[in-house]
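Please treat every number below as a calculation from the coordinates, not as lab data. If you're wondering where the values come from, they're calculated on a predicted model, not measured in any experiment. Cβ atoms are built from the backbone, for glycine too; each structure is taken alone.
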Structure P
């Protein structure tokens with residue numbers, strides 16, 4: 001791993017899809033650097049390129065041209081097996097739809113990524129899963145099946161599953177998309193807490209209100225970055241939850 005503070009470094013990144021006789025330019029020369037400890041919101045309308053960018057950053061897709069360094073390692077031309085190893089060691093994923101096994105316990109859902117990690121660096125999966133569930137405040141629900149949990153609790157289990165491999169980067173794709181307002185803020189409070197502990201977080205959202213909880217906003221349009229700025233009036237999720245807690 002690179003000793004510098006840069007986690008993500010994209011240079012002149014482009015992605016072109018061939019759709020029959022047409023070319024679709026999803027990304028058009030993106031330059032982006034994200035350092036350790038940042039919490040960045042990636043924004044943009046449908047078709048802006050934000051999902052393509054997230055897939056490339058998550059090593060789920062390759063760029064057509066340009067370079068991508070993750071923790072100091074060039075990854076854009078690695079083999080599928082090597083990319084899978086990179087994902088497992090460096091990246092935790094959180095999705096809008098939770099992607100949990102409904103009739104499986106929270107504990108077992110969180111253990112799943114460790115079953116695919118042949119390095120053994122995670123140690124005892126049960127111990128690591130319980131530790132991850134404690135980080136998200138769900139240790140007392142570890143034996144409950146996912147189907148027995150609320151939407152907010154399911155998303156917390158999904159976050160614990162993303163944390164169990166102790167990644168350097170957490171990628172969240174519309175993590176509040178299936179949640180009500182109060183539960184969304186609870187999840188954002190957890191993200192801010194994890195970020196304060198040093199975890200680098202990149203989340204895709206189309207909601208301007210959600211982006212205000214990040215430290216930095218990167219906005220895409222037509223495959224280009226049109227805005228990249230730090231949030232001067234960042235919202236604190238714990239403060240927004242305080243009135244509800246006080247009632």
Structure Q
């Protein structure tokens with residue numbers, strides 16, 4: 001995990017960032033994105049795995065549930081931006097570096113994911129019971145906490161001009177960094193999905209199974225593919241690429 005974490009960071013800062021996202025190697029703008037966060041999360045996890053699984057999982061849960069307490073801290077410090085608040089950590093006429101994915105919440109999610117993996121050593125019945133209960137519990141926790149509208153996301157929901165827009169405000173939780181409510185509203189249904197497909201292989205999920213066996217390949221390919229298509233469309237429409 002330590003060496004894979006280093007490789008992910010290396011890919012973020014070299015091939016993926018330069019070629020995949022921008023088609024250049026000038027490093028005028030560097031974005032610390034998904035692979036950056038996953039790389040550091042795996043490096044931290046390479047240490048946490050030496051602890052009992054229950055402690056590693058508890059560590060992750062505390063980070064997920066408690067990191068929004070840090071929202072009140074406003075700082076442009078590079079270390080703080082790397083850990084919690086997306087911001088530029090370097091900016092000058094030649095080079096800029098922007099942290100999109102701060103580390104604290106994603107390290108917590110990774111630690112909890114490691115703990116979740118242990119349930120796949122359980123019997124099918126016990127595992128399905130756990131996935132169903134945890135999925136319903138997390139989803140219900142999102143609805144309740146979001147309804148209370150006091151903690152769990154830096155932006156409160158508000159009544160809008162229509163019911164539809166009010167629902168959108170209710171669902172509009174923060175991803176950068178992922179708030180507690182964002183994680184509840186995504187991980188809860190994800191666990192319910194795992195419960196629904198546990199022990200089954202629906203035909204319509206076969207493409208997902210293929211992609212899931214080689215996720216790095218698809219992740220590294222899809223950005224330059226989309227970028228290349230955008231270049232083609234731009235040229236076709238404007239007769240130049242800008």
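Listing for the model above:
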item: Parent structure of the calculated result 27, given that relative contact order in percent (Cα under 8 Å, 6 or more apart) is the read-out and P, Q the choices; result: P
item: Source structure (of P, Q) for helix-only ellipticity at 222 nm (-39500 (n - 2.57) for each DSSP H run of 4 or more, over all residues; to 500), computed value -19500; result: Q
item: Comparison of P, Q - label where distance in nm of label points 7 Å out along Cα→Cβ at positions 171 and 227 is highest; result: Q
item: Distance in nm of label points 7 Å out along Cα→Cβ at positions 11 and 179 - structure with the largest value, from P, Q; result: P
item: Structures P, Q, by Cα Rg over 2.2 N^0.38 Å: label with the highest value; result: Q
item: Comparison of P, Q by mean count of other Cβ atoms within 10 Å over residues 99-106 - largest value held by; result: Q
item: Which entry (P, Q) yields the derived value 3.2 for distance in nm of label points 7 Å out along Cα→Cβ at positions 107 and 139; result: Q
item: Entry that produces 2.8 once distance in nm of label points 7 Å out along Cα→Cβ at positions 27 and 163 is calculated, selected from P, Q; result: P
